[in-house]
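A.B. asks: Just below sit the structures, each encoded as C-alpha cells.
FYI, it's all coordinate maths here, none of it is from the lab. Worth saying up front: this structure is predicted, and the values here are computed from it rather than measured. Cβ atoms are built from the backbone, for glycine too; each structure is taken alone.
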Structure P
Amino acid sequence: MKKIDEQVYKTRFPNNNENYFNKLTASEKDQYLFYVVSYYNLLIQFLIKNSQLDQLDNIFAKSKNNFNPVSLEEMDLYQYLSSDYLKYLYIRNNVYIENLTESEKEELIDLVNKYGPRLTEENSKFIQKTLGKVISENQSSNTYINFGPNESSNYFAPSNVLVIGVRFDDFKDFQDVDWSDKNFAREQELDFALQYIESAISNKLKIETKVIRYRDTSVEKIIEQDNNRILKN
C-alpha cells in the first residue's frame, strides 16, 4: 500500500478540507493520511472487482496506438495512489474521512486493523455504503466542481460523482518523424475509449461517473514536491 506525507497531500486539488486538516495535530495528520490512503486502496480494489476497472485500463495497454504509461516520477498524487493496480486510469476524487460518522470511522479503523490492505466481502460492503459521502466535495448540493489545474470546462464535474482520471505519456515518441500521425490516431481512439469507460463504470456501479483526461501540463507532480522521498515508499 502506498504512503503519503503532509507535503504530498498538499498537492491535492480541490483542497476544500484545508482548514479541517490544518487544525489537526501532527500525529492526527499522520493518522488521517493513513486512513485516507487505506480507503483509496480499498476503493480501487472495489472498483476493479465491481466495474472491471483493470480490464478497462487494459484498453490502452493493448492498443496498437502506443499509449505509453506515465513513469512514477511523473505522476501526481492521484495517479500515484492507484499505480499499484492500474497504469492509465486512476481515482481522481479526494477522499474525505471526516465525512464519515464516528461509528463509521471506528468501523473503518476496525476493518483496516483486521484485514489490512486486502479487500474482503466485509470491507467491500463498507466501501459501497460510504463511497458517496466520502468522495463528495459538497454533500449539501450537487454543484459543479473544478477537478483540474485551470478553468477549462474539461475539468469540471458534479461534486458528488465518481471521477476517474486517465493519463499517458503524450510525448514519449515525440521525436519520431510520424509522431503527428500517431498522435492523431491516439486521440481518435481516446475519444471513443473515454465515452465507453464512463458508460461502463456508470452502468456497472449504478453511480454517475465522469472520466477526465489529464496531460503532462495539467497535473502537479508529487516528485517535485517531495525531493524524491516518495519513490522510497
Structure Q
Amino acid sequence: MFNILLVILTAGMLLGLEISYFKVKKRPQRKFVFLSQVFLILLMSLVFLISNPNMPTFFVHLAFFTAILTSFIGDLFMDKKLSVTGNRLIDGIVAFSVAHAFYIIGFTLWFLQTKQLSISQQGIIVIIILGISLLAYRFTGYHFEKRELRIAGLTYSLIITTTLVAAVIVGIANRTLGRALAMIGALLFYLSDLTLAHRETKPSKINLDPFIHFSYVLGQFFLQTAIML
C-alpha cells in the first residue's frame, strides 16, 4: 500500500509541475521546473529503495536508482549547472550513457530472475540492437561535425538501443503491469534521447522542447515505478 501511495503522490506532484511548465514562458523557469520533476522522481526512487531493503528485486531497483541519479547529473550537465570537460554535450552523453548502462544492468538482473536466453536468441538480439543502433545513428550522431562526437554518437546509439531492447525482452518474458510500464518508459526515454540528439545536431524550426521534456519525464517516471508495482 505504501508503494502505491508513494507513486500516486509523486504522480500528482509531477502533474502539478507539468502544468506549471506549460504556463511559464521563460526558458530558465522551464528548466527549473524540469529539473525539479527529475529530482522528484529521484527522491521517490530513493524513498522506495530505503523503505524496502529486503525485497527480492532490491538490486534491480538499486541499479534503476543509480540510473535516475546519473540521469539527473546528466541533466545538470546539459543545463550547464555542472561541467567536467567544458563541453555540455560530451558531459551529458557520458552521464546519460552511464545511466543507460545501469538500466541495462537492472533489466538484465530482472530478466535473470525468471528466464534465460539461448545462444541463438542472444545472437538475434545482438543483430536487432546493431540494426536499430545504426538507424538511430543516421538520425542523430551522423550529423556531428567533429569526429569524436560522431564516435560518441554511435556509442550512445548502441547503448540506448540496448536499453530499449532489454526492456522489451523483460516485458515479453513475464507480462505484468510493472514490466509493461518498463517497456513504455524505455521507449519514451529512447524517443526523448533521439529527439534531443537530433535537435542538437540539426536545429529545427519546430520547437521540440515540449516533446523532449514530456517524454523524458514520463519515461523516467514509468521506469522507476515499474519495479515498485
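A.B. asks: Comparing distance in nm of label points 7 Å out along Cα→Cβ at positions 98 and 154 across P, Q, which is largest? Please list the in-between numbers first.
C.D. replies: On the way: P: 3.2; Q: 2.5.
For this comparison of distance in nm of label points 7 Å out along Cα→Cβ at positions 98 and 154, the top structure is P.
A.B. asks: Turning to a different aspect of this structure: Work out which structure the value 28 belongs to, where relative contact order in percent (Cα under 8 Å, 6 or more apart) was derived from one of P, Q.
C.D. replies: Details: P: 28; Q: 20.
Going through each structure in turn, the value belongs to P.
A.B. asks: One of P, Q was used to calculate mean count of other Cβ atoms within 10 Å over residues 82-89, giving 13.2; which?
C.D. replies: Numbers: P: 20.1; Q: 13.2.
Traced to structure Q.
A.B. asks: Out of P, Q, which structure matches -14500 when helix-only ellipticity at 222 nm (-39500 (n - 2.57) for each DSSP H run of 4 or more, over all residues; to 500) is calculated?
C.D. replies: Values: P: -14500; Q: -28000.
Value -14500 for helix-only ellipticity at 222 nm (-39500 (n - 2.57) for each DSSP H run of 4 or more, over all residues; to 500) corresponds to P out of P, Q.
A.B. asks: Okay, moving on. The value 65 for volume of the Cα convex hull per residue in Å³, for residues 34-73 alone was derived from one model only; which of P, Q is it? Don't skip to the answer; put the middle values down first.
C.D. replies: Details: P: 65; Q: 47.
Clearly, the read-out refers to P.
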